[in-house]
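Each in structure tokens, the structures are laid out below.
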Structure 1
């Protein structure tokens, strides 16, 4: 399908595995706005703050102006920009975008397709989420951009074809065995009967960014620590000790005991004979996901 192919082939700046989800985040935001106001364009000055916050929350650690995706997404054939004078995008300068009254919206052909094929919006949104972000934060991003995706439809799309489901299930089994059915950060080992609950196979280098499905790139984490790891609150240092971001703020007992107290702690597992997380994947996560600087341990 034309629009699925276009969205799946967004041109992005890349260098040595660097994340650049600027266009995907803008396009997800545009899909959310289309869902609520199909015929309304978006003035750059009105959405600049929203885009900046999306990039800050879900982009890489280094800051990038929201003007870049606003202008450059035009080249992918899914987005158009016009100024108050009817001229095309004036460039990536924040000031000129503001002063020219630049407005952006999905191109007419895509808007027409979304109107006649209601399922297409969800397909495009899921494609963007799967291609650029780990599953643990999909719902957070959808909420942040104002996308209302039906839970049943999301579950069906996320499940994917049978080979992918088998691959994910087999990887989770191998990871849980290697870590003896315990969270590598906190030791949580809950189960209902013989079935473990709340334990997940977490990629260190995200699968969407060439992170391999192998033990050297995975951890067994509980649901809470998996999400915090993928949001950059938690990480690993070169000695495979747990790092906690200085940007994390939590004053309650749960935040102190479940997050802050992990600072400098060694991983639990894997068992002897299982591959430990490889340094190159730790370096990727530190550079591309971990937020800011790491806290110092109490005893440091």
Structure 2
């Protein structure tokens, strides 16, 4: 029993001479697309460069519709203000997926949402500008400082205060699944000196005396409470506030979250508040590498 070989020419067709046998380039695009639907987006994009049939199949709408959120129309409506997201009728699903994989700002730039390129899971970040912070307008306590270490290019920096309270809320059509809520915090103020990252911990105090309390609740009645002492100056840390589950029957969910330390027996300061993060529960523990 012998072996036969076929090779792809520059046009992606199989050719070794007059007696060439069928190769990958001869497969119908519909058959190729039926296979691609079971692969993840990076694999689809890699195979698209194989030949003309795979390239054409990689643009099939039903392939990418399976990768988009099941409630994609609601997500586009919430983010862009219209169900088609401004793409127009009959727009390519692959282009929609590609757009949603880039962080999209909404609600006056205070929030960003995007899809993970590999899994299509939904991620969200709410900036400090989108949170209600006690004393934020009094420069004796808080300052807005620019930084390249934030997705929003600035953070809220606390110099010193007696009463610490931060409250936030998001209403969004999260796709069904389990999600985690985190506060992204940093003790000390960082800056660049001679190209090196330097952390100034001069104002860091009070966080080791009493824990900070984190609360999370949803419009579906889900609640969680956590307490942490803030430690490790010089590092961005994600403090877990709680998890929530979005059922398939839920069209839109409101999630509220807060962090407080209201023991007035001592002051606290030297804290950078960047954002609140919402992402799939299975990514918990990977946050620092993702963001």
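Structure notes:
- Identity of the structure behind 1.6 (criterion: distance in nm of label points 7 Å out along Cα→Cβ at positions 170 and 242, calculated), options 1, 2: 2
- Computed -4000 for helix-only ellipticity at 222 nm (-39500 (n - 2.57) for each DSSP H run of 4 or more, over all residues; to 500) - originating structure among 1, 2: 2
- With FRET efficiency 1/(1 + (r/R0)^6) of positions 50 and 234 (r between Cβ atoms, R0 = 41 Å, to 0.05) derived as 0.95, matching label from 1, 2: 1
- A value of 16.9 for mean count of other Cβ atoms within 10 Å over residues 114-121, calculated from one of 1, 2, originates in structure 2.
- Label whose coordinates, when distance in nm of label points 7 Å out along Cα→Cβ at positions 58 and 74 is calculated, return 3.2 (choices 1, 2): 2
- Structure with the greatest value (metric volume of the Cα convex hull per residue in Å³, set 1, 2): 2
- Structure (1, 2) behind the derived value 50, 40, 27 of Cα extents along the principal axes in Å, for residues 106-265 alone: 2
Read-outs: derived from the displayed coordinates by stated rules, not from any lab. What you see is a predicted model, and the numbers here were worked out from it, not measured in a lab. Cβ atoms are built from the backbone, for glycine too; each structure is taken alone.
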